[in-house]
1. Work out the source of -0.66 here, i.e. which of P, Q gives that when log10 I(q)/I(0) by the Debye sum over Cα atoms at q = 0.16 Å⁻¹, for residues 13-84 alone is computed.
2. For which of P, Q does distance in nm of label points 7 Å out along Cα→Cβ at positions 37 and 101, calculated from the coordinates, equal 1.8?
3. Work out which structure the value 18.1 belongs to, where mean count of other Cβ atoms within 10 Å over residues 141-148 was derived from one of P, Q.
4. The value 17 for relative contact order in percent (Cα under 8 Å, 6 or more apart) was derived from one model only; which of P, Q is it?
5. helix-only ellipticity at 222 nm (-39500 (n - 2.57) for each DSSP H run of 4 or more, over all residues; to 500) computed as -15500: which structure among P, Q?
6. Any idea which of P, Q comes out highest on FRET efficiency 1/(1 + (r/R0)^6) of positions 29 and 117 (r between Cβ atoms, R0 = 35 Å, to 0.05)?
7. Can you say which of P, Q returns 49 when percent of Cα pairs over 25 Å apart is computed?
8. Among P, Q, considering only mean count of other Cβ atoms within 10 Å over residues 53-60, which has the greatest calculated value?
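Throughout, read-outs are computed from the coordinates displayed, never taken from laboratory work. Note that the coordinates shown come from a computational prediction; the quantities given were computed from them, not determined experimentally. Cβ atoms are built from the backbone, for glycine too; each structure is taken alone.
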Structure P
Amino acid sequence: MSRIGKKPVELPSGVTASVSGQTVEVKGSKGTRSFTATDDVSISVDDNVVKIEPRGKSKRARQQWGMSRTMVANMVQGVNEGFKKELEIQGVGYRATMQGNTLKLNLGYSHEVDFQVPEGVTVTAPKVTEIIVEGIDQQLVGQVAANIREWRAPEPYKGKGIRYKGEYIFRKEGKKK
């Protein structure tokens, strides 16, 4: 039995869900998302609750049961509240600014890094050492944040680079004379 799959997904006020075949479409104040489940699960909407049940007892059906429920729950949270990743920049001269749809990063390279923000995600730089990535798609928000962090991941000796807010960087001791 999937502990995650057993729990129904409750729809908060202002969020509606509709099922057509194996596709679930969720509409909320922030937008619309849809997910197509495999044939191993059956999806139903009753009142303000989305229920997912496995079709059969196979291992794949049980796997898809929990995964499908999580995908629907993430869509509901995305269209209702949205997702947010915060990044911090540490290092002398390291800074970020937004110009239109482009994030300009000064990260100690001989050139400025231009990061084009993809459709469906909002990137803001309230301070020169802070970047906030927001959107309704959890996977896309996380991927964009990871792509930005990839330009200069934090190094273990001085801790310079782009890190997630609250991320702990294991520090190493430098060379000894």
Structure Q
Amino acid sequence: MKRTFDIVVSLVALFLLSPILVVVSALIWKNDRGPVFFRQRRVGLNGKEFCILKFRSMVENAPELGGYQTLDNDNRITKVGAFIRKTSIDELPQFLNVLKGDMSIVGPRPNVLAQRDEYDEWEWNARNSVRPGITGLAQAKGRSSLSPARRTQLDLEYADSHSVMRDVSILILTVKQVITQGGN
């Protein structure tokens, strides 16, 4: 049921959002003639690595200029990038990751492998026992304003008790968070 939900929501979202996807792609390319998409290895279900797809919101060589986390007023973020990050538009290409089966609409955000040391063995395995999501309980409850410990707690809570109805609730809370709080 969850996989069917993911596929249907992704197809509908990609269809309805296609004008935004085209405009954002053009703006990113026009800004610096660089690639439109950012690809990065992430950890998915059962620890399997996959390539996440996002709209590029940072300068091309951003990974060489800083770590895997961004900070407020990060000078690697482009002008277009600041807007698409605040509105979470940068995450929209991940609907393709959902269709491919690497991600779900809702689940813990996928980590980069370098974050493995931030978890004990049980936390890491529990967190990766579900498909990672475009959004998750931590994003719905506070996005980047939450401490790493609180985000982990919410990710583990979701992994322990997820359902399609809970996913719908998390989607509604996420939209509210994006509208009222934005992102970094």
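1. The read-out comes from structure Q.
2. Clearly, the read-out refers to Q.
3. The structure behind it is P.
4. P
5. Considering all the candidates, the number was obtained from Q.
6. P
7. Source structure for this number: P.
8. By mean count of other Cβ atoms within 10 Å over residues 53-60, the leading structure of P, Q is Q.
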